[in-house]
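Listed after this line are the structures, all set down as structure tokens.
Readers should treat all values here as calculations from the given coordinates under stated rules, not as data from a laboratory. Because the structure is a prediction, the values reported are computed rather than measured. Cβ atoms are built from the backbone, for glycine too; each structure is taken alone.
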Structure P
Amino acid sequence: MVELKRVLFRIAACAFALALVLSFSGCIEAAADNKNSINVYNWGQYISDGSDGYIDVNAAFTEATGIEVNYMTYDSNETLYSKLKTGGSAYDVIIPSDYMVARLIKEGLLEELNFDNIPNYKYIDEAYKNTDYDPNNKYSVPYTWGSVGVIYNTKYVSEDDIGSWDLLWNEKYKGKILMFDNPRDAFGIAELYLGYSLNTESAAHLKEAADLLLKQRPLVQSYVMDQIFSKMEREEAWIAPYYAGDFLTMQQENENLSFYYPEEGFNLFIDAMCIPVGSEKKDLAEAYIN
């Protein structure tokens, strides 16, 4: 990051409601003009819009601060990156994943944050600060974390076949397998299956992973992101790698779905809030991040 997507957004919604009550007194002055607005570009289904019975986060933020939120979504870090390269100044807040944060920092595409405007940063666990992707926490504030595993339908997939990433290459399930439609997750899975680091920079390892993904191609029904929800819930597909939080959302719609972490290892990720270079409303964006 993926839309009302990771179930952790529900926890975030509750926490955000409390934060609105406790922490925006210092932000109201900056947002006194009700015509103020920011453009937020985020994963789909990542902030509650109230339709699920939880708080409408953006509406609550606007009510508390007077800052209007123009909210747009994407389904992969690569889509976000492409948008930033062709017009990043259109956005004020973005929420890329860890590896993409590092790339955006390296390419000079993120603004340094003024943490005087983000006092709630002090409540974030130290384990999520000073990370490899932003060692000095100059450019990002952690939003949430997640993990990647395999979702499968217990009606159709034998328990004897689960446990490894190799389920995604099992010819028995040809045409019922979904695969990530983004290179980071797809290559990461292939690299882990081969016994390599998902952060490998070896040309030989990357070539081997690419060949493995090409070998898988005839077995794959579709390369997907958000489409996974309907396909797995309706049993159009039986097997898919995806995010653990989203599995819980899907399982609520289809109790036959189950999940496991492959024995070869899996990806843990952090998504973080950032401000792209060119934003003309940095103070308002920092109020939103806070």
Structure Q
Amino acid sequence: MDTFTRWWRSLCSLPIPPKIRHFIFRLAQNSIPTAQNLYHRHCLSSPVCPRCNLCYESVKHALFECRFMKKAWSDAFNLFLCMLWKCWNARNAAVFRNQESKPLRIEQEAQDYLDFYQAAQDKQRMQTQSTTDLDILVWEPPPVGSLKLNTDAAISPHQNRTGGGALVHDHSGKVLAATAFNRMGQMQPQVAEGWVLLESLKWCRDNGLNIQHIEVDCKNLITDLQSTNENLSSYGTIINSIRRMFSSLPTVFLHHTRRQRNTAAHNLAQMSIGLDNTWSWNSQDPCPFLL
């Protein structure tokens, strides 16, 4: 009996599905339809791997070397290493404690141990990521010696009102002044954000607040303010008015911020909807809303 026959009989005796035995047999004969094999048979115009497009797709590349397969083999290799460790532990238990382990139990314990370890690692990474996400979502004060203005808009279809909130912080995070205001009618969200910013800039000017940094959570508003395109709509009038005010504030910087970082201005904007008159506060007076 030659070597191949013995190998084939051994393969046939394995407790695996027939389709897998058939695949392994074709694999041993190098007859599976990889791009390289099909190219040699003039069935394809290129032998390059259709997945990564980096190398010729040989059997070795298709099953082991392609970057799409390396992760699968990495996990299998990790299990193999755990199996070695568990086999050695089973040997020591048998030699020194007269405790025999069933082979299937060794395999299962290796898989369970690896799963437990990887789950713990994933949990630790998630906790680290959560901490990082919280850091990202925390409002940041302006540089020392400068002031930051945060604004936000709110729209109430039920009350047919558009409202806004604004507050100014110093570099220590202290709130120096705040305001909330509204008007009748519903605006489009982007128009409302522009209107609130314009009114907030006027409020800062009238109260002598020399701001250097402005944060809004509407990215489209910033894009429109930076655009050179002419807009003849009522929204365009608001944009042009803001630009003119910026021209008198040559050192002001406009920033986009996440909604989660703009919570204080958001809360003021929501509160503004229920106001009968404009509400303003400065650091000289007690504040019922901001501490």
If distance in nm of label points 7 Å out along Cα→Cβ at positions 181 and 197 is computed and equals 1.6, the structure in P, Q | Q
Taking Kirkwood radius over Cα pairs in Å, for residues 45-116 alone for each of P, Q, the highest value is that of structure Q
From which structure (P, Q) was helix-only ellipticity at 222 nm (-39500 (n - 2.57) for each DSSP H run of 4 or more, over all residues; to 500) calculated, if the value obtained is -9500?
-> P
Have a look at P, Q and say which one yields 2.2 for distance in nm of label points 7 Å out along Cα→Cβ at positions 85 and 101, as calculated.
-> P
Hey, Rg/Rh (Cα atoms, Kirkwood Rh) derived from one of P, Q reads 0.99; which structure?
-> P
Which of P, Q yields 0.05 for FRET efficiency 1/(1 + (r/R0)^6) of positions 109 and 261 (r between Cβ atoms, R0 = 30 Å, to 0.05), as computed?
-> Q
Among the shown structures P, Q, from which was the value 1.1 of distance in nm of label points 7 Å out along Cα→Cβ at positions 165 and 205 calculated?
-> P
Mean count of other Cβ atoms within 10 Å over residues 37-44 - structure with the largest value, from P, Q = P
Compute FRET efficiency 1/(1 + (r/R0)^6) of positions 61 and 269 (r between Cβ atoms, R0 = 25 Å, to 0.05) for each of P, Q and report the one that scores greatest.
-> P
FRET efficiency 1/(1 + (r/R0)^6) of positions 69 and 221 (r between Cβ atoms, R0 = 35 Å, to 0.05), calculated, reads 0.45; among P, Q the input was structure P
